[in-house]
Each structure stands twice: as structure tokens, then as C-alpha cells.
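Visitor: Alright, structures below, take your time with them.
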Structure P
Amino acid sequence: MTRGNSLAVAASMLAMALTNSALAGEAKETNFGTLPDGRSVAAVTLTNGHGVSARIIALGASLQSVILPDRNGKPADVAIGYDTLDGYVAKPEFFGATVGRVANRVAGGRFTFDGRVYRTPVNNGPNSLHGGTKGFDKVLWDVVETKSGSTASVTLRYISPDGDMGYPGTLTTFATYALDDLDQLTIEYRATTDKPTLVNISNHAYWNLAGAGSPGGAMGHVVTIPAARYTPTDAVAIPTGDLPSVTGTVFDFREPHAVGDRVRDGRDRQIIYGRGYDHNWVVEDAVTAKPHLMAKVAEPVSGRGFELWSNQPGLQFYSGNFFDGTVVGKGGQIYRMGDAIVMEPQLFPDAPNQPNFPSARLDPGQTYRNVIIYKFTTGAKR
């Protein structure tokens, strides 16, 4: 073979390799089950060439599964939830769900907006949580687009009518999940309205990086949160409006700490109120133009971890305090206190009633946007 031919063959092989690399990601749609009213629930599985995958189901535009290899290449599902649709219908628990129209709590299910009093259904003690009794987590979204390639993605849509759960305006919301060949899972929420309204949408994924149902739970996960302040609450989880420093408290995660190190420190009344961590950290003072670091999470035994980035100012960190063994999840495992953690980039809780918090207002002609990026690490050498 001449030198010219060798170069041509090498160039051809390189082109084929680049083409195969670009097509390594796949978005594959299947049926996840049927709702009691007969509607089918689509599932879209995103995969890349590194053994990482994410399955999204149309009920609640939910992240149903995330497969990550450990440092030895052994894969495990690290997203807490159910194996089948039945669980998501019977006992939802917000597993991996898109939560809104207003995520987190609204005090008393009541707020004043443009001089008018609005009420949204109460479903968490005296408060409204994650949009009310039928928030975005409990509705069937439409799959409007799937893409395969170097970044595999799926986009879902839900149109929330004017007055839905008490909120004004027809809100058109898109949720896009994208998995790239850098092992980054991006969730982007976009929404527009035809009337002034309130919007605060987030994702409620539960993580156990040791693997769903692992006996040690998530209390050994090492967490870093680059926030100097947080929002303490009253006894029913509504922020007081204060923004104190985390210095000298169990809420200081500016240096890495295992979740379990201080989660039961009852000397801090906030821990008693939440039965652990269920609070908002002030990472920024307002929504930012570009995503910024919200948290780092590492599971030392498996080597799995992630950096969490978002354009949102607040991070709600929940340590799975209310799992009580009554939920039977993936693989027939019961979920107990501390079996998973949740990190929700969003606006601050009760923003509609807290004028000193970043506003949740959305007007016609504006686009609400929450970008959430999980930069996964597996510990594997490549």
C-alpha cells in the first residue's frame, strides 16, 4: 500500500470513527404503561456511549431512571422511584417529577397578586406544596420531539389552563432532557403565559449514588454547597423571611460534609422542624444569565458523583426525612429515612408571599427558564 493510500484509509477510518461517535447517543421511545383512564404513558430512554442512560416518562415529565457505572464499570440505577407505572399512580412521592406551576411551599395555599387574593389547594399540612393537589407532577405531558446524536434529547410539553390549581393565566411549559457524551444530563424548563402569573418549576429527582435500594442509604454522600446564607423556616416549613449566615451552623456546607454527620443534630431547632435537612440555601441573590455551581455530591465507595449547576438562586436540599418504610420501590426495596437526597434548583420557598425574595412573576412576552445540569462522574478511567 502506498503512502497516499495509507493516508486515505486513515482519513476514512477517522471519518467513520467521528461519525460513529456523533451517533453514539440515542433517544428511544417505548410505552411505560397505561393510566386508569386508558391513556398511554410514553417513556424515552436517552443513552450515550459511556454506559450512562436516563429514562424519562411522560407522567409528570419525570426522570424515572438514571444508570451510572461505578469506578469498576458496574452499572446501577441511582434514581429512587418505581419500576412500573402503578407506583407512580398510587403513591407518587414526587419521584423524579417536574414540580410546578409553583414548586415548594406557598403559605396557607394563599397569595396576593396584582391586588387580588388567590388560593391554591392545600396538600402539605396547612400549606400548598409543588403546585397543589394536581401539580405538574400528576399530569400527562406530551412528547413533542426526540433527537439522537452526540446529544440525545427529549422535549415534553404541558399546557396548564387559566385557573389551574388557582393560578392565573394559561401557561405553556416545555421540559427538555438532554444527555451528552460528556456524561452531562441537562434539564431545561421554559414557560410562557398569556396573563401575568407566578412560575417556579424544578425537578424533584431523588438520588442514591450507591444504587437505588442500597442498604447504606444516602447518608454517606459527601455534599458541598457554595452558599453563605440559607432561609430558616417556622414549624410548618415556611421561611421566616430572614437570610442568616450558615457560619457556625449545621447548614454550612461550604466545605464538604457527609449528609449523615449533622442531619440529626437536634440542638438546632431547624433540624427538629424538618426532621433533618429540608431547607433552601441562598446560592445567588437572583436568577443569573448563565448556570453557576449549586452543589457537589460524591459517594466515596462507588466513586459516583455529580456537580449540579443551574441559573436559579436557591437550592432546596432535602435529606429524605419522611421515608418511613411504607413505600416499596425499585427491586421490591422499602425506602426508609435517609435512603435518598433531593436537590432542587429554584426560586426561594413561598416567594409569592415574600417581597424580599426573588420574584416568581412571569408576564406575557417573557420566557421563564430554569436550566439544571448534572455533570456526572463515575470514577472510571477513560
Structure Q
Amino acid sequence: MSTPPLSGIRVIEFAGIGPGPFAGMMLADHGAEVIRIDRPVRGDALSIDTKDALLRSRKSIGLDLKNPKSIEAVRRIVKSADAIIEGFRPGVMERLGLGPDVLLADNPKLVYGRMTGWGQTGPMAPEPGHDINYIAISGVLHALGRKGEKPTPPINLAGDFGGGGMFLAFGMLAALLHAQRTGEGQVVDAAMTDGSAVLMSMMWSFRAMGRWSDERGANLLDTAAHFYDTYETKDGRFVSLGAIEPQFYAEFRNVMGLSDEKWAAQMDARQWPALKAELTELFKTRTRDEWVAAFKGHEVCFAPVLGFDEAWDDPHNRARGTFVEAGGVRQPAPAPRYSKSETVAPVMAGERHDAEVLRELGFDDAEVAALGL
């Protein structure tokens, strides 16, 4: 195995919550040197949660951004960086004297990653918000939930992480490739409204084809179909069923003993409610694990719904190393995997050594002392 694919890339991350740290974690997992600028502390006191997997595998410096000397230090550090991540509201970095115009003038190849909910422009840009608000206006939240029920947010996966941090990481890598080719840095404006909208591209396509209704819980993939849903079992647990393709649906019928002709009209949406009602009762006749045993070896697109501890112990996840433990914390392992390159084994945040990190960045003892460290 060779070195991680992002080895040699230095990223400066300004402390935040949610999608910004997630993007920093993704870059660090794949070999980038990510240095997090955090709130100042004294000595080796901790300013971050040592159990937070989003903060793994990077160094941290505590700097008071209200101190002009700290601003000078940040500019000096960024001159040696390939990219930065910041997740403040629009205008905050400019008021600090660390806006794109300043930092790109200092370092023309810099990729300046900006993570917000509403984006840097538009009438909502200066407003506060959270994941649930961003996916509300992008049209994502409206599509999530069962027929006749209110929209159900997918915790904060679609906005913060899928439509936010992941898009920021992707955009920064694209901009880094551009900078390597051209010597030209630029700003990456990653908005959760934009990213979550992109996640719905297939549904917009289906809608254009006349295959997706604006009504929640009335479509192929949103729990309307009897063959694409979750079902409760005898022991109060759940299984997932995704038998969309005809061959998988036929095998599903075979395992379940559904020989009656009414089950043959798989795509007749008028029959879905009645067929689902029957399946709901049928799945309650066995425990979850009994159904797992019944479907084992059959190509149906079926899996048990696992909780945290069960996912940790699942044989497939164990075989792939999907989860790891670091610093006493169970967490997802870096992904994706490479055929030649390694990812970085997670290391949890520990004691802060601000002065030591600054010395590694070229600051002498007097300069470190001037920053109060």
C-alpha cells in the first residue's frame, strides 16, 4: 500500500460544528494535513470533545481571532496552505480581515472553502438556520415521510453532511486539481440548500418523466410500494425490503409463499395499499432473525434494520472493517477504500499543544509568546 492520496495537502480549518468539521474529517481521513484553528486555551487544557469523531486525525491551534497578532499569525499560516475551510455566516471572515480577497492575495493558489446553509449570496444568506430549514426550501424535506403524515427530517444527514460537508469536500478537491493545473486558487461556495437539491436529481428527473408525484408517500421509493418499505416483525424489530426488479420480486414472492395472482401486478400502484396491509400482518408472524434466516441465500434485496451495536457486530461490516474503535470511541472507518493508497487510521483529539504546532509551522519562541501561548 502507498501513502494516502491527499498526502502533501495542507488545509487550515476554522473551528465550527457539523458540516465544516465533517469536510475536514474527510480530507484528513484521506491523508491531508488538516490544522484546526480553535478557541484559545491555556496550557494543555482541552477546548474540544475528545469523543467527537468529526474532529479526528488533525492538529489544533488555539488562537484569539479578536487579537490582531492572531490574525497576522493566521495569514502567515495560510500562506503555506493549499486550502482553508470556514463555516461562518457571510461577512464574518471579511470583518476579521481574513476574507478571500486578503488570503488569495497572500496565496494565489489557495482554495478557500466556505460552508453555509443558505450560501454566500441570495436574500436568505445573512439569516440563521439549521439543517431542517435548508432542506425545507430545497424541496427535500417535503418528499420525506409517509402518506398523510407530516414531513420527517432524516436527522441531519441530507443537509449538514450529504448536501453540505460532502459537497464542500468534493468542491475543494475539484478546486485543488484546478489550482495544481493552473496555479489559480478560488472560492468554493458550498451551500446546504444547493447540495441537498442536487441529492434530489433523480426525483426531479422522474418528475419530468411523469413518474414522481409531489404527494408524499405516493411513489416507488418513498414507502408507497409494498415491495419497497420497512416492516415490523413479531419481536418488535424491523426488516427492510427493496425487491424492485422483477427477478427479485419473483424470488420475494417465492420465499413468502405469495402465489395468489393478485401479487403478480407488482407495478399497479392501485393495489399497493391492500398488498402492503397484508404484508404488514404477515411479517409480524415471525421474528426479525427468523425472517433473516428465511431469506438467506435468496436474491431478494432484503436486510435486517440494525441499531448501533448490531451494526458494529454485523458480519459483513466486520469483514469490511466498516467501523473502528479509536480512543475508546466506536465510529465509522474512513471511506471509500483504494486499491493502492491507504486511508488514515483515526486518532481522536487529545491534549492541546498549541506552541508545539506553531513551532512546526515556523514560529520561533518569541513569536509564540507574543500570541500568549
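Visitor: Comparing structures P, Q by distance in nm of label points 7 Å out along Cα→Cβ at positions 36 and 324, which one has the largest value? Write out the running numbers ahead of the final one.
Guide: Details: P: 2.2; Q: 1.7.
Greatest value across P, Q: structure P.
Visitor: Given that Rg and Dmax of the Cα atoms in Å, derived from a single structure, equals 21.4, 82, which label among P, Q identifies that structure?
Guide: On the way: P: 21.4, 82; Q: 24.9, 84.
The value was obtained from structure P.
Visitor: Suppose you compute P(r) over Cα pairs in 10 Å bins from 0, in percent, for residues 124-291 alone for every structure in P, Q: which one lands on 9, 28, 27, 21, 11, 5, 1?
Guide: Working: P: 8, 26, 34, 26, 6, 0; Q: 9, 28, 27, 21, 11, 5, 1.
That value comes from structure Q.
Visitor: Oh, and also: Using the calculated result 1.00 for FRET efficiency 1/(1 + (r/R0)^6) of positions 60 and 340 (r between Cβ atoms, R0 = 35 Å, to 0.05), pick out the matching structure from P, Q.
Guide: Working: P: 1.00; Q: 0.70.
For FRET efficiency 1/(1 + (r/R0)^6) of positions 60 and 340 (r between Cβ atoms, R0 = 35 Å, to 0.05), the value 1.00 is produced by structure P.
Visitor: Hey, helix-only ellipticity at 222 nm (-39500 (n - 2.57) for each DSSP H run of 4 or more, over all residues; to 500) derived from one of P, Q reads -10000; which structure?
Guide: Values: P: -2500; Q: -10000.
It was calculated from structure Q.
Visitor: Any idea which of P, Q comes out highest on relative contact order in percent (Cα under 8 Å, 6 or more apart)? Walk me through the numbers before you get to the answer.
Guide: Working: P: 17; Q: 21.
Once relative contact order in percent (Cα under 8 Å, 6 or more apart) is worked out for each structure, Q has the highest.
Visitor: Still on this structure: Taking distance in nm of label points 7 Å out along Cα→Cβ at positions 108 and 332 as the criterion, which structure among P, Q has the greatest value?
Guide: Of structures P, Q, the maximum of distance in nm of label points 7 Å out along Cα→Cβ at positions 108 and 332 occurs in P.
Laboratory data are not the source of any read-out in this text; all were calculated from the coordinates shown. This is a predicted model, so every value here is computed, not measured. Cβ atoms are built from the backbone, for glycine too; each structure is taken alone.
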